[in-house]
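Next up: some structures, all given as structure tokens.
Coordinate-derived values only; no laboratory data. Keep in mind the model is a prediction, meaning the values are calculated, not measured. Cβ atoms are built from the backbone, for glycine too; each structure is taken alone.
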Structure 1
């Protein structure tokens, strides 16, 4: 499991998305409800928190936006995943971090060049999801 001392960056504005061990996103549900979500910054940990009146239904698709520039973070490779950048603190290596936008789906992918590491019980082959 990747530890939480890495930097997580918006691919559009290059703003930092992590604060105090969490990744912060502005979100909108399929029902058009809006709220902030704070997700664990540990890759493979699917814990998150949000306001108790912001309800997420199981298996609902949630759109993620950068809370700084409001850019849509939907991956251009697969509309069911969001993508941000991750920079490892120890050596400065950079990854694309893909995570599912479907509530309850536990699938995350770290991609650098041709190397792909998957996390989560719902993760399938990266190639199946991202390269039709």
Structure 2
């Protein structure tokens, strides 16, 4: 896997303390599902990636994959990372969404999109290393 995107993603919205998270996107061979690692930032008080996973995933898909995702049953692997407060790699979860096409989430001045509420499966740091090709600290 090759790291192709590594950036701080600012969520859309017009509430106080619009949240940010760290997004890393790994691409494999053509036709493989990209692996997206979304991490909480330290001291990010106003934003919880677990509560906003469907909207975050829709925003990242719209920004980074404007053409489309691979035509696979699971067109992307979304990994949620909650870093440890003191030591260790933290907790990892693989998220499965009901749909991978962004759709409008609400009506308003700032249009939000979602791909639905995910199902979470715990992952070990070793499994994340296999999926991304990197050791995540």
Legend entry - Answer label among 1, 2 for the case where helix-only ellipticity at 222 nm (-39500 (n - 2.57) for each DSSP H run of 4 or more, over all residues; to 500), calculated from the coordinates, equals -500: 1
Legend entry - Per distance in nm of label points 7 Å out along Cα→Cβ at positions 54 and 94, the highest-valued of structures 1, 2: 1
Legend entry - For distance in nm of label points 7 Å out along Cα→Cβ at positions 86 and 118 computed as 1.6, the structure of 1, 2 it came from: 1
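1, 2: which one has Rg and Dmax of the Cα atoms in Å, as calculated, at 14.5, 43?
Working: 1: 13.8, 42; 2: 14.5, 43.
Going label by label, the one that fits is 2.
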